[in-house]
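*Asks:* Next come the structures, one after another.
Each reported figure results from applying straightforward, stated rules to the coordinates on display, with no laboratory input. Treat the numbers as computed from the prediction; the structure is a model and nothing was measured. Cβ atoms are built from the backbone, for glycine too; each structure is taken alone.
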Structure P
Amino acid sequence: MSYVAIDLRKVKEPVDAFVDVQWNEDKSVAFERWDNSGPQNYVKVDGINLSVKRDGFTKYETILNGKTFKFDFYQTDARCIFRCKKWNSTNSAIIATANAIGRVGKVYGGHIRYEWLMGVGYRQKTGFLSSNGIQLYYKDEDRNIFCLEFDFKKQVDVQIIAHEILCRAALYRLAMLDEKGADETEFLQKHSVSPMIPANQDPKLFSLIFFPNYYFAPTGADKRPK
């Protein structure tokens, strides 16, 4: 089952609460108990890009170019959530059939739960042509690897954001009910309190770290913390 973490949704539309984000009538996020009473980190996003490397292929292809869209980015104890309440459909081809973009009652957004998180990284802005952003990786049940890239204003410390996501994801995974090997437990314990993700020697590239184990999206519901 292929799973894309971002989509156009109707507010109050029946959804699988585990797979899809639930939205309130005012288009705000409907937080879950695992989120620990709402967001602990909120920041504005200047743009978003979603690419996929399909199983059996060697290169990523862009399936969403939202570099002109303003997103809200929420980081909780259980997931990263992103939403866009308003955007101009003429600026980018998001979804060919999304003629109702921006209409009341719909919101464009999604989330990545920490059990799906395959890797996280950051790149700090170093020049006019470079971006200040983070990347989140996950893999679906069809073995497609997705990369979600978020662009932030240069004043935002993306190294801190990536570090907090890594730490919270590690803590969440430690609390999950699945059995873990010694190596995985050591990795999670280390990165739940670890220093910053080491910077890539090439500042033009993302500094990345990957989890040794993860669930294919959208699986893992039965192993969530109680």
Structure Q
Amino acid sequence: MVSWPDQIWTEVVGDPFRSQVAEYRAERERVIKEARALADRFGATGVIQAAGQTPTAFSFFKSGPPPNWTKPQGARRLSRPKKYNKSDCALLENAPRMPEEEQYIKSDSIIRVLHYRVDQSSSGMKCIDIPFASNLCWTPERTFLRVPDVKAAAFRVCTERPGSDVLFFKRNSDDLIDVLNWKVPAGLRQVSKAELDLAFAEWKVRKEREAALAEAV
């Protein structure tokens, strides 16, 4: 997994995050099930659907797409209904949207944008989240969440303005953020990149062993 500056990997160990993740995953599975039903209806082998979006294209490896669909393109043989194919287009447009993590994973302690004031004369903001990236991943036993490291990001802002007095505020508020004492929110446990990689490596090894045993039977 890619490392990013000013980011922390954590393990979900309690509420509110455990309940939030469960709700998010349940909705995600529901939407995936609906998308697969559409794929079966069209004779497709796969579907493309990004967070916050309805299905945008389908893969056709075993057969061609239905009439009035675009010619399959690329290695994934992607196709979608042509614009004048209003009935199939409507099916895609009215399908449920893939849930977005931020709609479910919420906490006042997860700060994605730092708002600051410099020497009481100028102000600014810095996005410290990773745009358009998934921050949630899991194995069958463990769930991990990537969150911005507020303390490290604030330090970076200050070092870019040496000698200045920098204050950090909550969004749309004059309430100060105590960045020096920021901690990983309750319900999360900070983990190292090595621990994260190990969790997924162990899961991969278990799957390989299970597959080998299944073939041997």
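*Asks:* Assuming 4.6 is distance in nm of label points 7 Å out along Cα→Cβ at positions 85 and 141 as calculated from a single structure, say which of P, Q it is.
*Replies:* Answer for the origin of the read-out: Q.
*Asks:* Compare distance in nm of label points 7 Å out along Cα→Cβ at positions 21 and 205 across structures P, Q and report the one with the greatest value.
*Replies:* That would be structure P.
*Asks:* Right, here's the next one. Which one of P, Q has helix-only ellipticity at 222 nm (-39500 (n - 2.57) for each DSSP H run of 4 or more, over all residues; to 500), as calculated from the coordinates, equal to -11000?
*Replies:* Label of the source structure: Q.
*Asks:* Taking relative contact order in percent (Cα under 8 Å, 6 or more apart) as the quantity of interest, name the structure among P, Q where it is greatest.
*Replies:* If we compare relative contact order in percent (Cα under 8 Å, 6 or more apart) over P, Q, the biggest value is for Q.
*Asks:* Moving to a separate point now. Figure out for me which of the structures P, Q the number 22.5, 73 belongs to, where Rg and Dmax of the Cα atoms in Å was derived from the coordinates.
*Replies:* Considering all the candidates, the number was obtained from Q.
*Asks:* Work out FRET efficiency 1/(1 + (r/R0)^6) of positions 165 and 189 (r between Cβ atoms, R0 = 41 Å, to 0.05) for each of structures P, Q, then name the structure with the largest result.
*Replies:* The maximum falls on structure P.
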